[in-house]
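A.B. asks: Given below, in the form of structure tokens, are the structures.
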Structure 1
Amino acid sequence: MKYFLLLLSLSLSTYAFAIVTIKPMDVNEKPLGFSGELSFNSGLNRGNSDIDTTEAGLYLQYDMNNSLAFIKSSYSYGESAGVENINKSFVHFRHIHKLSKHFDDEIFIQEQSDHFQALTSRTLAGLGLRSHAGNPKNKGRIYFGAGAFLLTEKETNIEENAYARSNFYISYKYAPKKDYTVAFVSYYQPRTDRSHDYLQLTTAELNLAFTKHFSVRFSIQYNVNSLPEPGIRAYDYAQKTALKYTF
């Protein structure tokens, strides 16, 4: 019970960012059919600061004989001193098809919006190839991915912008027990027409289950934008804690 109360306290006191799972999924890892999880995080600060934050996430997966498909989404809202300061959403769909023992192909579609970055819509669609080796239950499994995506951005009072980015990533998953998983992913995404314009997105997370259906996820995130907008820092760091219900 003390362990549960500690996890609950952490989940309610950590500043809220978008809840997105980054654990790599493998074909035939789960039974055929539907599975998923719900995530929730709420933050409240009073005294020297007056901040309220709420976020919720949904993950749905469908497993087939030689492939899997999943959709994950999140919505975040926050207020500071009664004034809205966070309002953003995220939806991602991905299909992974097993080509051989060590290779998969992937296709994905993503949609984002962020009111406070004046981002009305960021839509992308892409594909890639993924290789992997190792056993997640022993020393872990490592993944290497390469591909590309087309991206369209719509911002308030700015002309629509469309371009392409390459997509390279390295990922790792270690799951020695059902109630314990460590995962890591790092993306490198340069524009295809100017390589000095790139994004580097890195996330690590720890999942701990304390019942059959309930668990907690701790994660850290570090992002770099080589060409940020004026007045915006080139890097962004976040810590996240979320309660999850798995079904």
Structure 2
Amino acid sequence: MERTLSLRDARRLDARAPLPLDAASPIAIKRDVHDFEIAADAAGFARAFKDVVIDPEIMFGLIRVRRPEARAGRDFAIGERFQGCFSLERALLGALERGGFGRAKRAAAVLCARPAIARAITWIEDAMLSDYAEIEELDLEPAPGSPYRLRYRYLDGTPIAGSSVFSVEPAGAKRCRVRQIFEYQEVNAIALGTFQRFGLKFHDQVVHMQIHEAAARLGAEVLRSTIPVEYARMVH
């Protein structure tokens, strides 16, 4: 999987339309909310979290955030678009390794490296295993009493409509509270089935990893989390 978007992919991303929630749809609008308490001040944690999500070298389990090459590693900006891509190759090789199929894993790695196979994998990842999003709100210098905030909405090509919001606010001396609100609605029956089986779990795993990686960069402890421990076990 490439770390950045090609010029052609970036142009396609720019052409994607937002996916608004539809109250008239037979598929329900859902809201997934998680809270974390971190042993760090809000400003320091917000900076560390920002550094984590823009790091082009990081994969969150099986997910990589892909941006145009010119934007890689730079701060996000309002209106900027990005892709969250599930690595089919990494999932396959990881499953073979966990199953003890070392020889099959090596053979699969060779196959995945072939240009034609690599292109097919990339097509599947882009067409069926990716989220596309646009930054709607970004406040890293909030007014006193207001939280640090990041909000992005989902775009055409994503199996869900809706948005994700991260907020960071003080919770006492050298403490902060992070809240993640995920409001979503599957775009069709196929997305409904697959997202409820494993998509939501992958989403929560990514959130867990982002929060814990930001805390680790500060040497801070995550004191409380509403994401179950089972969801926090990333698949490599």
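A.B. asks: helix-only ellipticity at 222 nm (-39500 (n - 2.57) for each DSSP H run of 4 or more, over all residues; to 500) computed as -11500: which structure among 1, 2? Provide the component values of the computation, followed by the final result.
C.D. replies: Working: 1: -1500; 2: -11500.
The structure behind it is 2.
A.B. asks: For distance in nm of label points 7 Å out along Cα→Cβ at positions 76 and 116, find whichever of 1, 2 sits highest and give me its label.
C.D. replies: By distance in nm of label points 7 Å out along Cα→Cβ at positions 76 and 116, the leading structure of 1, 2 is 2.
A.B. asks: As an exercise: relative contact order in percent (Cα under 8 Å, 6 or more apart), calculated from one structure in 1, 2, equals 15. Which structure is it?
C.D. replies: 1
A.B. asks: Further, regarding this structure: Determine which structure produced the value 12, 30, 28, 20, 9, 2 for P(r) over Cα pairs in 10 Å bins from 0, in percent, for residues 60-179 alone, calculated from the coordinates; the candidates are 1, 2. If you can, show how the numbers build up before the last one.
C.D. replies: Details: 1: 12, 30, 32, 19, 7, 0; 2: 12, 30, 28, 20, 9, 2.
The value was obtained from structure 2.
Readers should treat all values here as calculations from the given coordinates under stated rules, not as data from a laboratory. These numbers come from a predicted model, not from an experiment. Cβ atoms are built from the backbone, for glycine too; each structure is taken alone.
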